[in-house]
1. P, Q: which one has FRET efficiency 1/(1 + (r/R0)^6) of positions 314 and 490 (r between Cβ atoms, R0 = 25 Å, to 0.05), as calculated, at 0.95?
2. Using the calculated result 16 for relative contact order in percent (Cα under 8 Å, 6 or more apart), pick out the matching structure from P, Q.
3. Once Kirkwood radius over Cα pairs in Å is calculated for all of P, Q, which comes out largest?
4. Thinking of P, Q, which structure, once FRET efficiency 1/(1 + (r/R0)^6) of positions 10 and 242 (r between Cβ atoms, R0 = 35 Å, to 0.05) is computed, gives back 0.95?
5. A value of -20000 was computed for helix-only ellipticity at 222 nm (-39500 (n - 2.57) for each DSSP H run of 4 or more, over all residues; to 500); which of P, Q is the source structure?
Structure P
Amino acid sequence: MIREADWYRKRSFYQIWVRSFADGNGDGIGDLYGVYEKLDYVKSLGVDGIWFSPLYPSPNADFGYDISDYKSIHPEYGDLNQFQKVLDKAHALNLAVVMDLVINHTSDEHPWFLESKKGRDNPYSDYYIWRDKPNNWKSILEGEAWEYDETRGQYYLHLFAKKQPDLNMDNPKVREEVKSILRFWLELGVDGFREDVITFISKKEGLPDGLPFIPVINGMPHYKDGPNLMSYLKEFREVCREYNAFQIGEGPMTTVSSVLRYTTGEGKVLDMMFSFDHMLADCLFTQFVRRPFSLIKLKKAFSKWQHALNQKGWNALYLENHDHPRIVSRYGSNRFRRESACMFAACYLFQKGTPFIYQGQEIGMTNIRLRDINHYADLSSRMNFKTHFQHENDEKRMRRIHHSSRDSSRTPMQWSAKRYAGFSTVKPWFYINRNYKEVNVAAQENDSASVLNFYRRCLSLRKHSKTLLWGEYKEYEPGNEHIYLYERSLGDVRYLVLCSFSHISRTVALPRPYRDRKLYLMLCNYEQGAWDEKARDDHFAALGSVLPHRITLQPYETRVYRCRL
C-alpha cells in the first residue's frame, strides 16, 4: 500500500483475536479462512485497518503470546499462503494490516531456547537470560520469575509464564534476529506492528533484587524502561522506516513521560503507545483486585492523556482488547446493555487519536460467567484464583473471576442465533456466551437502533469530520460523578459530546458557550441521529434547536451536538 506520512492518524483499527473470530474450516477454532470470509464485514464497520493478535505457531501456554516460530503461521489458523490471501484482500479493501510483535520472550519450545538450554558453549547460549542464583523478582503471570532447567543446570528468567522465557536483548545477535523478523513480514506486505510489552526488553545490568514487599511487580523498576531500551528501539525503527511502517508500543504502567520520550521528536522510536490509566477506574493494577467504578477517575485519565499528547504526540484510543474483560460488564450495565454499549462508543471514538475496536465490542458483547475455575482457559485467571484472596470463599473469588477474566474477551464471536453462534459448524474450542441468541451480528445488521449500527455511524461521522480528527479537546464538568462532557473544536466548528454513566436519569448544565445557540443533534442512542454519510464539515445534517440551559439524560444516554461558535 502507498502511504503518506503519519497515515495511521486518520485511520481506525479493528483487533482480531483469530482463535475466536470465525471458523472457516469447520474444526471449532477460528482461523484465517474465517477472517477472509469476514473481511467485507470488517470493512462495513467503517474501520481502515486490522490488528491481528499473534498468528504464529505456538504451544498456546498464553494463547499465541508464547511464540515457537516467528516466520510462519500457526497450522490451526492456516499457512503463509492463506495469510497472503487475507493480506491481499485486506489491501484491496483499503484495510491496513498490523501484526503483533512479541519479542520480550518466546515459547520454551522455540528452537532458540531448545538450543540455549543445552549448555553454555553453543551459538544460542546467550539468547536468553540465565543465572546460577535467581533474584527475588516475581512473574506477572506465574509465581516466581525464575525457573530451574535441569539440562543446563541454571535458572532462566520469565517475567510472564514459565513457558515464556525472556530473550536477552543485550545480545546483538538477538536484535539481528528481531530485525530479520521485521523484514520478513514487511516484505510480505504488512503495514506495521503492535509491539507487546516492548518497554520490558532491556533489563538493568546485574538484575538487582526488587522491592521485597510488593507482589507481582516487585522487579518492575529494574526492567521497565530499561537503560538500553531507546537504543534497541532505534535499531528496529530504522528497519520499519524503510517501509513507512506503523509501530505502536504496549507496556504496563506506561507513563506520560515515557510515551513522550518514545513517540515525539525527530528521534522518536514509536508512533503511538497504549496507555492503561483509563482501564484502572475499577481496579488496582489488575482487574482481579476490584474497587467500585469511578467515573471521576476514568475522566481524569482520559483528559490527562488528551492534554499531555496534544500537539506533541498521538493517542491510541481503546476500551477493550484481548487482555481486558468486556467494557459493558465492567463500566456499564448489563440491564442497559444496548444503551451503555452505544454510549461507550461515543465516549472514546470522538476523542483525539486513533481508535481501536476489539472484535465483539461493536455488538455489545458481555462477560461470560462460568461456574468452575477449571472451565477457564486463561492462565492468569486460574493463577489469580488459586493465589490471591485465599481468605475469601470460592464463591467470592469466582465473582472476582467473572469480573476480571481475560477469557470474557476471548469467547467465540457471536455472528448469529444459529447453533454455536454462527462461529462454527461444530462445537467451538471454548464456551459461548449464553446471550448469543440476542446479542449477535445478524440480529443487529438491519436494526437502525442497534449497537452495531451506532458504531458504524460514529466511525463514519469521525472519518468525515476534520474537527473530530484534528480538533482540540476540552472537558466540562470534571467533578460530575455521573456525566462525561467534552468538546472537540477546530476553527469555529464545535462538537459537544454528552455521556451518562448512570442507571437513572441525570440532569446536567449545558456549558455556557453553547447556551442560547442553535445546536444540531448528530447522534443519539435513544433516538435516530439525523447525520448520514453525505454530511460534511461544510453543512449541517438536521434542523438545529436552542436547548434549555439544563439537559436531562436518560440512563446511559449519549448525545453528540454540533454548532458554530
Structure Q
Amino acid sequence: MNFKIPKLHPSLFLLLLVVIFTTIVRVRLLDVPLERDEGEYAYMGRLILEGTPPYSEAYNMKFPGIYFIYADILWLFGETHTAIHICLLCINVLSIILLFIFVRAAIDDWAAAAASGAFALLGMSYHVQGFWANAEHFILPFILGAHILLRYGLTENRKALIFSSAALFSCAAIVKQQGAFFGIMGFVIVLISSWKTNRINEKSFWNPVLTFLYGAAIPLTICFVYLLNVGVLQKFYLWTFAYAKEYSVIVPAEDITYYFFSSFLPIWRYTTLIWILAAVGLAALFLHPDYKRHSLHIFGLAAGSMLALSAGFYFRPHYFVLVLPITALLFGIGIRLVYRIFYKSSSLLLRLFTPNFIAVITFFSIIAAHWDILYQYTPEEVTRRVYGSCPFNYSSRIAELIKEKSSEEDKVAIIGNEPQFLFYSQRRSVTSFIYTFSLVEEQPFAEQFRLEMISQIETASPRLLVYTNTVLDYFNKSRGQSELDKWFADYTQLYYDPVARFEYFCDDTLLITDTLQIKEKPASIFWIQIYERKTNE
C-alpha cells in the first residue's frame, strides 16, 4: 500500500507567512496599555468572575457577549492587559484563517491568499486602532464562520449547517449589537437562495428559512433567559434598547459626512492601493461572469458590513474593523482580475511580473507607511500616536495611587470616562455609571442618569473620588456637564480633600501631592485629581 502525501497548494504557504508576520508584529506590541473600551470590558469581565451579573453593578449599552468573552480571557490567560492582547492575537489569526477558507471556497486559492494578507495589514493599521481588543475584533470569527457554514449549507442543502450558521450570526449580535446586521443579511441570503431554487408555496422553500430562524433564536433566547434569571432584564432593556436608541440618533444629519471622512480618510491615505483594487474587485462582481455567480454571499457580507459600520453614524476608527473582511475579499478578487487581464498576454513579463508586482508593491507600500508603528515605536509611543491626549499610558500609574490610598474593601467613584482605572487598581466602583458620557449627552435619559449616579455616590460616601478633566475650558460644555461639575465642586468642598493630581501633556507628566500646591490651578490642560473623604466626616 503506497501512501501519498497530498500536495499542498502554494497559497497555503503564503497564508503561513501572513500568520507568522502578523504574530511577530503583534507580539512586539502586546503591552500597549488598555484603552477605555478595553477597560470597560475587563472590569465587567472581572465582576462576572466574582459572581456579579452584567448591568447590575455596572451599566453600559453593549450586549453582554463581549463581557463574557473578557471574563473567559481573564480566567484563562490572567488578569493583565498583556493577556487580553494575547487573546486578541489569537482571535486575529483565527479571523485570517477563516477569511482564507471563505474566499478559497468562493473564489480560489490565490484570491484567498491575497485577501488574508490584505486583511492582516489592514487590521494592524493604527487608523483602525487594530492593536486594541475592541468588540469588533471578536465579532469577526463568528461572522466569517457563519458565512462559511451558510455557503456550504445552502449549496449542499444541509439543514445542520444552515442552523449552525444562524447560531453563529446570533452569537455575533450578542457580542455587540452591530453583529445583528450581518445576521439580517444572512437571512436575506437564505431567502433569495431559496426563492431562486424553489417556489415560495413549496415546503422546500420554507425548510432552510425556518431552519435559519430557529438557529438564530436559540442563542438569543438563552441570553434573555439568563438575564431574566439573574434579575437584570429590565436594566438590560433600558441600556441596550431604550438608551441605545437615543444614543444612535445623537449625531446631527449634517455632521454624518464629517464623522465618516474624518475616520476614513486617514485609513485611505495609508492603505490606498488596497482600496483601489477592492473597487476593481467590486466592479468584477458586476461585470465578470466567473465572479457574478458568487455575488450573493459577497454582497450579503458587504451589506452587513456597511450597515454595522454605519450604526449611529459615529464611524469611530475601530468600527472600520467590521468592513475589513469584505474589503480584503474584494481586494483578492481585484488581484485575480488583474492576473486574468494579463494572463493572455504573449509577453512573459506582462503575464507574470505585472500582477505579482502590483500585489507586492501594494503590501510593501502599506508596511512602509506603518513602519514606525510596526517596527520602531514602543507600545507607549504607539498609544500616544493613536490616542493623543487620552491618559491610557498613565492609567496604571494612576491606578497605583488609587491602590495606595485605599484598601481592597474600599470602593471608589470615577467621575469621568476611564473605567480602565477600576481594572488596573482592582477596586470596585461605588456607582454603576463607569462612564459619564451618558450623563452629559443631549438625550432624554441624561438627567435621570445624573441623579441616580449622584444618589449612589452620596449614599455610599466612598473613601476616594477620582475626577478626570475631559472637557477643555475653552470648549462649550453641555448643560449636563455643567450641572455635573457644579455638583461635584460643591460636594467635594464639603466632604473631600484633594490628595493627588496627575497632570500630563504629550511626554510631560507631573504628580502633585503637596497640600498647598494641589489647591492651585493645574498647569496642564489635561489632569486627573484624586480626592479623599475628610477624616471628620
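1. Values: P: 0.95; Q: 0.15.
So the calculation was done on P.
2. On the way: P: 12; Q: 16.
Traced to structure Q.
3. Numbers: P: 24.6; Q: 25.2.
Going through P, Q one by one, Kirkwood radius over Cα pairs in Å is largest in Q.
4. Working: P: 0.95; Q: 0.05.
It was calculated from structure P.
5. Values: P: -7500; Q: -20000.
Comparing all candidates, it corresponds to Q.
Here, each number is a calculation from the coordinates, and none is a lab measurement. A quick note: this is a predicted structure, and the numbers were derived from the prediction, not measured. Cβ atoms are built from the backbone, for glycine too; each structure is taken alone.
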